[in-house]
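The structures come next, written out as structure tokens.
Throughout, read-outs are computed from the coordinates displayed, never taken from laboratory work. These numbers were taken from a predicted model, which means no experiment stands behind them. Cβ atoms are built from the backbone, for glycine too; each structure is taken alone.
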Structure P
């Protein structure tokens with residue numbers, strides 16, 4: 001199943017039989033003090049352009065754009081940041097906000113077909129986000145959580161996935177435009193967390209065959225040596241069915257290219273060898 005995204009100048013097809021799509025996570029003030037301060041002061045043009053360019057140069061296929069920080073008017077700032085990123089790079093964007101009014105403001109200025117991050121299984125989210133997805137012809141990331149939080153087992157997560165997919169279809173959103181995030185939680189807090197996520201990925205693939213994303217680095221919160229844990233989990237998740245993870249591209253691309261090679265998505269290892277020649281210092 002293919003999910004089509006587009007910028008004004010570039011079309012992107014996400015699919016399990018194509019190379020893994022990398023969604024760059026760096027335009028997000030969570031845990032990034034300088035970006036948060038720049039957004040709060042309204043002095044974000046330079047840092048946003050730099051982050052966008054560096055991620056695309058590192059190999060990002062899509063950029064996630066989030067401006068959610070204390071004191072930031074997302075309705076005003078998100079569309080302005082989206083315009084800056086569109087001016088700087090030509091990859092499709094993932095419009096990321098928990099505020100549906102901010103999402104709509106960004107959709108009004110976006111040129112192409114974006115990915116919206118995200119819709120939840122709770123009624124308010126379904127009622128406010130899905131009409132925007134339909135109206136603007138976007139694709140959407142679905143999160144199996146609701147007003148009770150994130151279920152700690154695959155059965156309950158799948159029930160929420162079923163609910164969201166059913167509502168999307170009733171709203172007139174094609175199933176190929178639904179991207180599921182099976183939600184990674186820290187194995188440092190609950191050592192079963194990775195297994196629950198992987199089981200959910202397996203069932204989503206079996207039941208729907210849709211594309212899946214994942215905030216892969218969430219798996220290692222509170223742990224030392226996080227990159228080793230992230231890479232191990234990302235490889236397993238890709239093999240299970242994740243096709244478009246949200247990652248720090250500069251750090252994750254070596255793992256992703258290596259895994260794509262093993263999964264038969266790199267004919268004659270051409271992409272891997274090219275990357276190796278350009279980045280020998282990482283090996």
Structure Q
């Protein structure tokens with residue numbers, strides 16, 4: 001089953017729990033945009049509060065603790081017996097983090113609305129300004145549903161497999177670093193900006209296009225693949241694009257923000 005769903009597919013899936021995951025690095029909070037209009041019956045999922053733990057040595061957006069994530073998802077009406085559809089309005093960058101986190105904690109049926117709210121609205125589909133109150137869900141968080149990397153495993157993969165850096169190319173090269181205290185990349189990692197995973201409309205490129213893109217970067221059959229970014233958000237988008245292409249991949253959740261928290265870890269530039 002594809003991890004993506006079209007607006008028509010979502011409209012034909014009335015039993016789904018729909019999560020609006022609009023988010024921008026540095027704000028403002030996506031809840032304000034949600035209140036101005038969202039997919040009917042969608043509930044707002046806060047990336048910072050619901051999909052990540054507190055920032056610290058493990059990175060800016062570390063994995064949430066299982067019990068905390070379970071509580072958040074139940075509050076949003078998520079149950080294992082019902083499909084979940086997630087979306088945002090920025091090329092599915094935040095929605096991909098929701099998709100990945102739900103999959104990691106064991107939900108069997110999570111899909112991303114391809115093209116997000118733009119695609120939904122472009123088809124003339126209705127928006128709602130109401131705030132639904134879903135019945136509490138019964139989702140049980142069971143970690144381990146998706147492969148993850150720690151810093152040591154990421155370094156090993158960069159040397160022996162393919163570790164894709166999902167950030168903008170200038171951040172990978174170390175020319176600029178607007179967020180983290182050190183510029184550069186994990187030695188041996190390959191630059192693969194997530195912006196190249198989607199078309200100008202915000203929809204993902206077709207599977208054959210993505211497969212060719214990642215094959216060109218070294219992600220070919222028989223080679224272990226992983227992804228990282230600044231804090232594990234856009235790298236989840238990379239893992240999603242790789243799944244669309246039929247290529248399994250691990251996520252370094254702590255990503256660059258965790259890597260540079262230890263000054264003994266090497267940094268490459270250029």
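What to note about this one:
- FRET efficiency 1/(1 + (r/R0)^6) of positions 181 and 245 (r between Cβ atoms, R0 = 25 Å, to 0.05) - highest-scoring structure of P, Q: P
- At a computed 19 (relative contact order in percent (Cα under 8 Å, 6 or more apart)), which of P, Q: P
- Here mean projected area of the Cα convex hull in nm², for residues 29-108 alone is compared for structures P, Q. The highest value is that of Q.
- Winner on Cα Rg over 2.2 N^0.38 Å, for residues 157-196 alone once structures P, Q are ranked, highest first: P
- Origin of the value -15000, where helix-only ellipticity at 222 nm (-39500 (n - 2.57) for each DSSP H run of 4 or more, over all residues; to 500) was derived from one of P, Q: P
- Top of P, Q by mean count of other Cβ atoms within 10 Å over residues 77-84, largest first: P
- Mean count of other Cβ atoms within 10 Å over residues 141-148 - structure with the largest value, from P, Q: P
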